[in-house]
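Pasting the structures here.
Read the figures in this text as sums done on the coordinates, not as results from a lab. Note that this is a predicted model, so its numbers are computed, not measured. Cβ atoms are built from the backbone, for glycine too; each structure is taken alone.
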Structure P
Amino acid sequence: MADAANKYPENVEGKFYVDDQCIDCDLCRETAPANFRRNDDGGHSYVYKQPESPEEEALCKEAMEGCPVEAIGSDGA
C-alpha cells in the first residue's frame with residue numbers, strides 16, 4: 001500500500017500520489033496519461049495533474065487499483 005510519507009516530491013498537491021515503491025511499469029501512464037508522467041532521471045512515475053473531471057478521477061482510480069506494487073495512493077483529500 002502506498003505511503004504518503006514516501007511520496008515523490010514531483011507529485012502535485014492533491015488526492016493522488018506515487019510513492020517510492022514505483023517500478024516504472026508504465027501502467028498508470030497508459031491508463032491515465034493526462035495525470036501521470038515519468039521522471040526520466042529517477043525512473044518512476046508521478047502525478048503531474050490531479051483529476052479535473054469524473055472521467056479523469058475514474059482513470060486515476062483504475063491506475064491505482066491496477067498498480068502491481070501498490071505505489072499509487074489516494075489520501076482522500
Structure Q
Amino acid sequence: MNAQCSTHVYEVRPRKDHRGVNLLSDALPFGRLWYAEPHAVSNATEYAKFYSRSHDAVIRVYDETGNVIETHEHAGDFKEW
C-alpha cells in the first residue's frame with residue numbers, strides 16, 4: 001500500500017509594523033503565527049519543521065520587498081512500520 005504524502009508550504013514574511021515576522025500556511029490550524037524578535041525567523045522556521053515532522057515541507061523566507069531570500073526543504077520523518 002502506497003501512502004501519498006502532501007507537502008506543506010510555509011511562508012515567513014516580515015510584519016508591516018516591523019514587529020517580527022508572520023509564519024503563514026494552510027497547514028497551520030489558524031493560518032498564521034506571529035514571531036517577535038529576537039530570532040523570529042529561525043524560531044518560525046524551526047516551528048514549521050516541527051509542525052510538519054510527518055510531512056515534507058518547503059519553507060520560504062521573504063524580505064520586506066517580497067523577494068525570497070531563503071528556502072528550506074524538510075523531508076518528513078514518517079516511517080511506515
Test item: log10 I(q)/I(0) by the Debye sum over Cα atoms at q = 0.15, 0.18, 0.22 Å⁻¹ calculated as -0.39, -0.57, -0.89, pick one of P, Q: P
When mean count of other Cβ atoms within 10 Å over residues 12-19 is computed for each of P, Q, the largest belongs to: P
Test item: helix-only ellipticity at 222 nm (-39500 (n - 2.57) for each DSSP H run of 4 or more, over all residues; to 500) calculated as -4500, pick one of P, Q: Q
If relative contact order in percent (Cα under 8 Å, 6 or more apart) is computed to be 29, which of P, Q is the source? Q
